[in-house]
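> These notes open a run of structures that come right after.
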Structure P
Amino acid sequence: MSMPFYVPPEQQMKDRADFARKGIARGRALVGCQYDNGILLVAENPSSVLRKISEIYDRIGFAGVGKYNEFDQLRQAGIRAADIKGYQYSRADVDAQSLANSYAQIMAQIFTHDAKPLEVEILVAEVGQSSEGDRLFHLLYDGTIIDESSGYTALGGDAEAIVARLKESYKAGATQGEVLKTVVAALAGPERTLGFDDLEVAILERCDRRRCFKRLSDEEVTSLLSS
């Protein structure tokens, strides 16, 4: 009987990380960004059927890049977990931090033990009663959580260049329209132009309503970009 080849654990982890990063880099990027009255979620997504951005719970939004079927499974799992916790305890007990921790455990388990890692990065965003309470949790393919404190983050292909452009142009406390223009310019870069039909845009709006998530229509996006 032939013996299986031995691969050092360090090499296994490196190969899995390289595989996941290559898959994620092939996808289009998205940005999560604070504005004066909430959090803006913008994805480059020309599809009118597949959604990268969605609502998880009352004040919590979800966005994903990479393989759609994989991050959509995570989205559904997050909705189920949030609904169960809100039903068993209180709706106020459902928060982005605990949800991000649950996602991190799932993603780390798959990365370590499954034959193929998830080719996804996800963003869990929660709008607070004030800007100080806004949270952006960026989760990598291996379960690493990044608590973004700069007010913005980018996921997916060309994320480093997009963050660099945001660092130069983003202004804390800007209005929704101003931040949307800044984000679209950062996503497009100097050599492209993105229109409303290339974008998927949603907000988590600071409000007195229970549900804060709103998906912006093409007309609303066009109006904000042209104002």
Structure Q
Amino acid sequence: MNINQAILITVVVLVSTNLIGYIYTALILHTNLINDHRIQPKKYFAKRFYKRLPLILFNISSYLGLGALGVFLLQNFIDLSLPTVWVFTWQLVLIFLIDDFYFYCYHKVLHTKFLYKHIHKTHHRSTMPIPMEYIFTHPLEWFIGAIGPFIGLVVIASFSEINIYAFWVMSALRNLHELDIHSGIKSSKITSLIPFYGTTEHHDLHHSKNKGNYASTFTLWDKVFGTEID
């Protein structure tokens, strides 16, 4: 595998996960297949979502470009070979922890008066979000938010090579988790068994109350800093 192939696969991973998100969104808006599992009983309005779609597509397009650019800029620090289980696991966990802690801090700051009014308020127009609204944000918000994973990559690059497979899996899981917690669909019993896992209920409450529950992947941060609401 060469770096051009790695960049192409990175784009494919991001496109595929967002395509899953769009299909998931369409099922919620246009069918009753999973509506019995919704957290909030209010009615969804498809027209409202499609009015928001241009901003969503713009952010996704920018996200694809940033992902490809990131792999290109870090190519001298990337290992393109299949990793051992140990290397794959510690890199995946480390990136997630760094990214999630960054997200918690950044998200909490976004709820300060000035930043909320001028940036984060766009995302909170969705009081009852659906999957693809995870990226219905002010472009500056998602761009600064995307710094989190790259901080993790830079930390790894400071003492080891970044394994591309760990990066791909992290990117896919991160996107899928964002789609899940913005879906408005009740979490499965399996996810409730994972310690500190950020469930849909946890994040949906943040959107409905507009405060607290600032964490994304791990609710640990809300517990530690006393910002969890129930």
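What follows draws every value from the coordinates through simple rules; no lab data is involved. This structure is a prediction, so every number in the text was calculated from the model and none was measured. Cβ atoms are built from the backbone, for glycine too; each structure is taken alone.
> For the read-out helix-only ellipticity at 222 nm (-39500 (n - 2.57) for each DSSP H run of 4 or more, over all residues; to 500), a value of -13000 was computed from one structure; give its label from P, Q.
This value belongs to structure P.
> If we compute distance in nm of label points 7 Å out along Cα→Cβ at positions 116 and 212 for structures P, Q, which one ends up with the highest value?
That would be structure P.
> If you don't mind, another one. For the read-out distance in nm of label points 7 Å out along Cα→Cβ at positions 44 and 188, a value of 1.2 was computed from one structure; give its label from P, Q.
Derived from the structure labelled P.
> Of the structures labelled P, Q, which one yields 22, 18, 10 when semi-axes √(5λ) of the Cα gyration tensor in Å, for residues 68-155 alone is computed from its coordinates?
Among P, Q, the structure yielding 22, 18, 10 for semi-axes √(5λ) of the Cα gyration tensor in Å, for residues 68-155 alone is P.
> Consider the structures P, Q: one of them gives 18.1, 72 for Rg and Dmax of the Cα atoms in Å as calculated from the coordinates. Say which.
Derived from the structure labelled P.
> Looking at structures P, Q, which one was mean count of other Cβ atoms within 10 Å over residues 52-59 calculated from, given that it came out as 15.2?
Q
> Given a computed value of 2.7 for distance in nm of label points 7 Å out along Cα→Cβ at positions 172 and 204, which structure among P, Q does it belong to?
Going label by label, the one that fits is Q.
> Let me ask another. P, Q: which one has mean count of other Cβ atoms within 10 Å over residues 60-67, as calculated, at 15.9?
Here the read-out was taken from Q.
> Moving to a separate point now. Upon calculation of mean count of other Cβ atoms within 10 Å over residues 12-19 from the atomic coordinates, which of the structures P, Q produces 13.5?
This figure was derived from P.
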